[in-house]
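Derivation of every value follows stated rules applied to the coordinates shown; laboratory data play no part. For clarity, every value in this text was computed on a predicted model and none was experimentally measured. Cβ atoms are built from the backbone, for glycine too; each structure is taken alone.
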Structure P
Amino acid sequence: MFYELELKSHIRVPPILFSEDTNTAVLKQLNAQFESFISKDFGIAIGISDIIKIGDGIVIPGDGAAYYDTTFNLLVFKPELNEMILGEISEITDFGAFINIGPIDGMIHISQTMDDYVSFSKSNVLTGKETKKTLKAKDQCRARIIAISYKKITDPKIGLTMRQPFLGRLDDMEKPIKEGKKKSKKEQSKKGVKK
């Protein structure tokens, strides 16, 4: 889920940025500080959405940089168990699929890609044995988060499933809806004939 957090920090602005506007210099330093920020508590930083307040600068002797007491909004993505997500399949492998869900990729094990026996082809396509449904790179999908691991804080892992109802490739979900509409129109016309 995406959140906007209001945070407060002392931001160091080096002398090389003194010629720039204070807001611009502080924003550059904030973006550099949170560029690859990942935290189990806050999630994955996406970017600074707004600077709310910048206090007076303080220069510390021997450092030369200015420190600004700054309040700002940080946009983050924090995955949560059982959350449904939309994404695009970025890669298919013999053990499953990777789906891009914004700032990170999630992994769908081959057994969780569809409710069918799944085989992997050399053309990087997963195919269901009975349903003949396929899954390949660039497919738009809906999945559910079933596991989150922060063992390596710099590289969190997200496990997904597409075996539950209304999950999977979006194209596959539209077909039953369209077929259902066609059937209901036929049923209505048959009922009209009986009268």
Structure Q
Amino acid sequence: MARETIPTAPPLSTEQPTGARTSSARERLLTAASDLFYAEGVQTVGIDRVVEHAGVAKASLYNLFGSKEGLVRAYLEARHDGTTERLTAAVDRYRDPRRRILAVFEAQAQIFAQPGFRGCAFVAASAEAPRGGLIEQAATEYRTWIRALFIDLAEQAGATDPEELARQLQIIYDGGIIAAWMDSDPSIATSGRAAAEALLDAAL
């Protein structure tokens, strides 16, 4: 806000512009959704708890996301973006095509070791959601991205059937997440990487 052109201008207003307030409310709601939905489940946690945790008005949630389903989709999209950045960074550390594939499973190991790890957010949300809705769409987009990553890496490695190798790698990837969560055993990542390595030995 510009100062008034008078000799002794009043203090600047501490009120945020509308755009800043909206952005802040969106960020707080997504942070609250991430904390609560991932820890407790998207169906267990109601709108009132998210709003209270975020410290915003309930109207803000509906204005920004339209519905609880819209908020869940935005929460999953944020997790998708985080996974994309993490896996891409892990892969980009290497030039060797085989090593780039194994980097995906090494990045998984770091995820499994994080405090509060509770498995795959997309599996958990999809299990509780109706078919054909926004949540299923978000999960499909995430799984499509993972598959495309593996296909691209398999092609770089010279696989004769990159799509089939990608399917097999994704099975190991998915299984590792479920086992690490259900068995409370982050060391399962070592077995997942070894399985991927054996698969590459046979396929390449």
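If volume of the Cα convex hull per residue in Å³ is computed to be 165, which of P, Q is the source?
Q
Can you tell which of P, Q yields 0.45 when FRET efficiency 1/(1 + (r/R0)^6) of positions 45 and 93 (r between Cβ atoms, R0 = 35 Å, to 0.05) is derived from it?
This figure was derived from Q.
Once FRET efficiency 1/(1 + (r/R0)^6) of positions 125 and 157 (r between Cβ atoms, R0 = 35 Å, to 0.05) is calculated for all of P, Q, which comes out largest?
Comparing P, Q by FRET efficiency 1/(1 + (r/R0)^6) of positions 125 and 157 (r between Cβ atoms, R0 = 35 Å, to 0.05), the maximum is at P.
helix-only ellipticity at 222 nm (-39500 (n - 2.57) for each DSSP H run of 4 or more, over all residues; to 500) computed as -6500: which structure among P, Q?
P
Given a computed value of 22, 12, 11 for semi-axes √(5λ) of the Cα gyration tensor in Å, for residues 85-164 alone, which structure among P, Q does it belong to?
The read-out comes from structure P.
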